[in-house]
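Colleague: Next up, some structures in structure tokens.
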Structure I
């Protein structure tokens, strides 16, 4: 009787790197990688040789020198005697601030406009179509300049708020909209305030956890729990209770008119507002089309089945359509977030000092270190783009269709 056994494994030979389909693709990829590394090494060595011939060398010591220029909008302490590194850090924070605000606002605009573009109301549908076509077909730089011009030409000067013959008044006696920006109350954090902030952040996490729990419960058992007022209670009640227990450690500093301008509070400059809203409404038009495409990708049978169960249109959209549409919406949404971050470099057009205006503008011109400044700029935008892509890809993987 003969017995069957597996044939002995073939030993590896170098010729298999080209002849065997199991290894051929890896071989070509490795060769391509070596060529790319060699190309970049050649370019780098050529750059260093040319700089050496010109009597120059790459050095970042200039970052420790005094910057000798002011920055009007800043999130951290800074003055003209601070270093170029400090000025660059202020520019980085300003870029991240406007990018974050624009991403959040553009998402809100885009989702509402995308949903309303599919409305059964003819007027609303056409108005959203006009918004999308008008804003996405005009360069964002033009919208930045238009909004900034409106803010500086239409809004009153601070002196218009002075005296009994004032021609302008503060909103709720705490906010002033002027051609120099918007003045709002500023929170003053005292001892014990960090506990209140941490509780509020934990409450935000609790809201997401509760809403996720209600969704899972609905899908598992069909039981629908209220989401509106419990979410508000989870968000605000713990923070309010801790706020009074800790003796009200957070107070507000209100802006006051002194001389020719307001002092105290926060001054949100017109350049920041113009850049923020221009990026938001411009990119929101593109996001609206992504949302509309995602919703239309969901079969109408899903909507009809949900309606036959007695669900209202709002719940059909939130519980049936949008969760499935997100799988189509998220990938192009990542590109829109990256576009917002990169388009924020247009800030110099309205005098908003982002990283391009500080490191890539004044610092570069003062020090003459163009190569070093450009390399740092490239590294920053590359790092922030990769970070956004990584975070959004994690979220994209969490909502993708999981087969059993």
Structure II
């Protein structure tokens, strides 16, 4: 698993320091090196750095402080910092939106991403997490084989409890399995926060909780700074060149989301009961800013039916799952219909963006999805609605 030992090569650098920028326990694993992004930053003086994650990333916190750290260290470098943090999202949606939110400005040289917290709170299984993280890595390296990747494991009370038991949270274990397979560096912020709280340096309240205070966000950024100190400790060799990262011969999961993409809702055939809303807004309740005033396929009554032809091994939808969403019935290639309840624990007050995968293990090739709204509904829901923002195809 991720290093629970100090990294011997750098332990002496930080031993004994107790402020927000230092810790005696190095909680990271440096794998594969970060030479490619360093060449871009130090020698070419131009680099694109992206930050992918949920609300912890979207906030003006560790992401902003890390960008400031890099710009301060390299004042002559022209950085393009990409904020691909979207609240409530997890590793299932991430690979599908990688091209549109991470690589939206072109090739990325250095990508930090975190989803361990949201994978827990969105109840993603270890298999889903593995497919998602593997999808992020494989797709990122297909788009830029030289991209340097760093995965972060942020803190929540569940993960802290595992640290105190001497074990690893299932989400971190799943993410780490992929990180090790692909030689991707990782920083275990959950472990660092737990160790430092237990040493009496600060408490969970001062840190700010799951959504950190400025103090907590600065601690995250300082940990990233120490990680970069270790990664870039030695001078670059004079003959250093940008090189593609090695790819394992086989994936961990053959149904990984390495070819995940959005398919436009306009590709669907609307049989009955659905309408294309050019600029959807929630009638009431909260939403996420990225998923409002955008096109949506909407149905509000039972029996609404649509069809979609797709090519791939996985099919799903990105939904705005609010207070009135019902149950979807889906069939692939004429198979018996199965049901999926769209209502989440947050749906009562939030049209939450949610990635539903109907089937992730279809045979490669051409298929047809038939989707309809059911007369059944969750007892907590106020209706039978469905609002599709994108189709998800792998």
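Nothing in this text is a laboratory measurement; each read-out follows from the coordinates by a stated rule. Keep in mind that what you see is a predicted model, and the values were worked out from it rather than measured. Cβ atoms are built from the backbone, for glycine too; each structure is taken alone.
Colleague: When helix-only ellipticity at 222 nm (-39500 (n - 2.57) for each DSSP H run of 4 or more, over all residues; to 500) is calculated, the result is -20500; to which of the structures I, II does this value belong?
Modeller: Computed on structure I.
Colleague: Could you figure out which one of I, II the value 4.1 for distance in nm of label points 7 Å out along Cα→Cβ at positions 199 and 343 was computed from?
Modeller: Going label by label, the one that fits is I.
Colleague: Using volume of the Cα convex hull per residue in Å³, for residues 167-294 alone, single out the structure from I, II with the greatest value.
Modeller: For this comparison of volume of the Cα convex hull per residue in Å³, for residues 167-294 alone, the top structure is II.
Colleague: Check the numbers for relative contact order in percent (Cα under 8 Å, 6 or more apart) across I, II and tell me which is largest.
Modeller: Of structures I, II, the maximum of relative contact order in percent (Cα under 8 Å, 6 or more apart) occurs in I.
Colleague: Turning to a different aspect of this structure: Assign the value -0.53, -1.14, -1.43, -1.47, calculated as log10 I(q)/I(0) by the Debye sum over Cα atoms at q = 0.07, 0.11, 0.14, 0.15 Å⁻¹, to the correct structure from I, II.
Modeller: Of the structures listed, the value fits I.
Colleague: The value 15.1 for mean count of other Cβ atoms within 10 Å over residues 255-262 was derived from one model only; which of I, II is it?
Modeller: I
Colleague: Then there's this: Compare mean count of other Cβ atoms within 10 Å over residues 191-198 across structures I, II and report the one with the greatest value.
Modeller: II
Colleague: Please compute mean count of other Cβ atoms within 10 Å over residues 39-46 for structures I, II and give me the label with the greatest value.
Modeller: With respect to mean count of other Cβ atoms within 10 Å over residues 39-46, the highest-scoring structure among I, II is II.
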